[in-house]
Structure I
Amino acid sequence: MFGVTAAQCDWFNLELKPLLAHNMAGKSIPSFQAADLVFQLLSSSTRETTADVSTFGTCFTDHMLTIEWSVTEGWQPPLIKPFENLSLHPACSSLHYGIQLFEGLKAYRGDDNRLRIFRPMLNMQRMANSAKRACLPAFDQSELLECIRRLVEIEQDWVPHSNQGSLYIRPTFISTEPTLGLKTPTRALLYVILSPGRPYFANGGKDVSLWADPKYTRAWIGGTGDCKMGGNYGGSMFAQYEAVHYGCEQVLWLYGEDHKITEAGTMNIFLHWINEDGEEELSTPPLDGLILPGVTRQSILDITRKWDEFKVTERYLTMAQFCSALKQQRVKELFGSGTACMICPVGLILYQGENLHIPNQEKSSLLTTRLTKELEDIQYGRTASDWTLLV
């Protein structure tokens, strides 16, 4: 069950390791190695693979991956062990100063009963970028992915037998520096936990409503908006609370005096519309440091550019432009995208005291419907694609 096939070895050794074994300067990255994995597994009689997964992120599998690092000893061998609480020093700098980051990706059980992880190298690259920004140690991305693949393989019975379910993979990287002094970490812990579940939003696939108010800002130029760090999310909760107070489900994050549209809740955002020049266009904000480089975002751009049926751009749009297009009936769809939710249509925006209703076309003609099907066909193995890693 825990073996590696010849095809997987070829993929790992011939494709990933040559691509990622060096940093930008061309030097090897001191890293843990998947070949050094240590296993401390529960016996089959003590394992549990049935749980209530109705609420996202509340149920976890039997095992986790942990990898420790220190400046004096470097990376320790990766360990897959029973899921358990962490033991941290009370002065741990990840708790006091937010020196931490995380990732989110998914494994799917295909119609052929095989498990596939969707575009995991994009997550590894983003995690490495976040680690650099947080002054946490570098690692070989391909080695981490192989460790994750082995963990998912061990926990494969937890992957739902459902086209509505998946196994959410949460790599996390924290400083374990035991001091109140703010300094570059000399100790750190990288760990991975798994959570089976259903779609993130429990709204039955209905359109979400957004509250747009420029008094709150998710990210700013020169900040860490393009990194997947916990502070970006914890700092958004008060605005989310206010959105609910006004009867909306999520926040539409605006930036600058011209109220640029940036993200929606924890999602990237897309506008499908007829632009000022009369062209059909799919637009999303550019990756200039404010925007998280989402994997689903990139996949939507890749798919629609391959279609070559309409203009696809990465540019900012302001609320003034959006309101004008809405009044002139040039808006086709507005939707969010992300790993947890995948694609989520927006039905209403509350902006400056006015409810802006987004038009709904026939479901069969919606771009969101078409994109969802194409992505799910890849994720569940109905369409062959090099975007998935077989477990």
Structure II
Amino acid sequence: MGLFLLWFFFGIGVIIQLIYLLVIFGRTAWFKSFTNSSQNQIPAEGVTVLVAAHNELQNLKVLIPKLFQQDYPKFDVMIVNDRSTDRTKRLLEEMMAIYPKLRSVTIKYTPNHVTAKKYALTLGIKVAKNDVILLTDADCMPTSDQWIRKMTAPVRENDKIFSIGFSGYEVKSTLLNKWIQFETMLTALFYFSFGLWKAPFMAVGRNLCYRKSFFLEVKAFKGLWHLEGGDDDLFINQYATGKNTSLVIDPEANTTSIPKESWKEYLIQKKRHLNAGKYYRGEDKRKIGLFSLSHALFWIGALGLLIYFGLGQEWEQFLIVLGIVLVRSFLVVWAFKSASKKIQGTATPMNILVNDLMYLGYFWVLGTISYQSKDIQWK
């Protein structure tokens, strides 16, 4: 009976994993970009780049000049100074004297019934000058001077409500950074691949565009005010469809963030991100859950069978299982490297096979803790 269950787990895991790797994730791995021929024919619509910042003095010193290097004719930058206790307000006053299109609003306190970042974003969006809103974070940098143009093009030119982009992390040589690169790419594979299949369900607020008018019309954070996270993925989860949403897969449309330097800081961050997942629609929870379940079944079955046949010296069966494991490993490496090249323009180092095994503990242990946690905070 035990051997049967191992084969059963292994078989189910193999089938579902192949579907994800070849059919679903393959949509991103095989993605071919196209050029919008109308780009130079449609008059440029105004864009507001919006950043909510809490004690981000050093990052804003770098970000603000970088934003004003963008090659786009009509945009302004709105910095929401959210309860900062450093010199952020003074810096913004100095910067506004240099950059006439820089604007700011200061928040001195957050009402009790709302969470800090949603309140900051809502206030910033309400006072934004333009209808097209492009969101990023204070520690994020555009990867090119075409970021505004390319990220907002689907909203400005193709009548989309949402435009979803990629935000990666700076590459470092540490084990933590390689894990961050792996997990970030896996997340991107989920939201880009399902988005390309006309079933978008999440995004990252570090690189997201939508219309102010739609945000205000639907009272975007209605029902979400009490949740610390989810200002990006839960908003998308509620309102994005295959018709009103576009994916921007282009290395020039990305942003790059500063990665966490310690496992403790990283786990606190991911705990907040994973906590928001329990509020997804049921069908969207299943998109991630089915992959993670089949991933666990595959490795439980594979390792169990390899140990069983190895101890019993049944080498023919052992080699069959090992061969299937190697084939899946090849497909995992292919999917991640191909997707990375399409999305980032290069295959970022990420210890793919080692981190694929680590994902077992990450999802089932940290995911369970995050799901049950009630002490989630932004800043």
Structure III
Amino acid sequence: MATAAESFILAIGTKKGLWLATSRDRREWSFSGPHFLMAEIPSIGIDTREGRTRILVGVRSPHWGPTVAHSDDLGATWSEPEHGAITFPGDTGAAVERVWQIYPDAESRPGVVWAGAEPISVWKSTDGGEHFELNRGLWDHPHRSEWGAGYGGAAAHSIVVDPAGETVHVAMSTGGVYRSLDGGLSWEARNKGISAYFMPDPNPEFGQCVHKIAADAAVEGRLYAQNHHGVYRTDDNADSWNSIAEGLPADFGFVMLTHPRRDGTAWVIPLKADGERIPPDGKLAVHRTDDAGNTWTGLSAGLPEQEYNSVLRDAASVDTAEPAGVYFGTRGGTVYASADEGETFTEVASHLPDVLCVRAAVVASA
């Protein structure tokens, strides 16, 4: 449970704005919003390093276009660079369409924030997310011209950084998983074992539609992937991947979450299939493994008996409390929270616009 010095923040990005909520017990929440009404919020990062709470949001206005805004006072005020936080250099001939991911780096690298965008690109900030620089190593990769767009767009949507080293993994739709061993200077495809059944060669070097990746917090070199049909694990830093989908009601979905401390614990939210993007049998459930995917347990206490809305890749999150909290929102505008690692859920918001991104964090109480 939370200590007297802890409180919680929950950020919900939707098709029509951002909602923020705070809580002392993860059961009763106080909401503010909408912030950025009528703007799409596909990405959120909550940076709690250096004793402050900075909320960073990818904002996509239909009139002004995309940018990254930040708040250091829980949404009371917002700031953004005059000329945009993420802007392609002139020689690229490209323009940002959407910011898909905002990822604060490790405690050991304060001020460093990563971002993934559309067109497929990775960016790095060293000033807390106020200005970003294009990662040229990935942008100039010889594979880039062959990367495609997923159903929602060409997305660099997952960034996983080794907190103690220079290894960075990126996942994109479509293109698959790419790894850098030198902090992002150079990249190589790492998709061995991940199927691309929709391609002439179902086992290509790249071209997979990986939906989300996440790292095991306690086992070095172990990551998990939710693919476009397929759930996988690697124990060798993505040199090879193996299926862990057995025991799930379906192997399609978008979400992949891992425990902030404990090895072998991960959560997915299965959908029936790419052609039927609904929970299997219309029964929404979160599935958790505590043994690195060898077995899975369906968790649905507190969730509705029938649900036909899907959960998008970044519309789910975990916090760092003990026990860990699990949160997710649906395309029907309902958000659920669990204060016991998914054993039981409560509805914390409903009738919101289409939920695109959910992030939660433990913060120091004032």
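Every number in this text was worked out from the coordinates using simple rules, so none of it is lab data. Not measured: the values here are computed from a predicted model.
Source structure of the calculated read-out (helix-only ellipticity at 222 nm (-39500 (n - 2.57) for each DSSP H run of 4 or more, over all residues; to 500), -16000) within I, II, III: II. Highest-scoring entry among I, II, III, by relative contact order in percent (Cα under 8 Å, 6 or more apart), is II.
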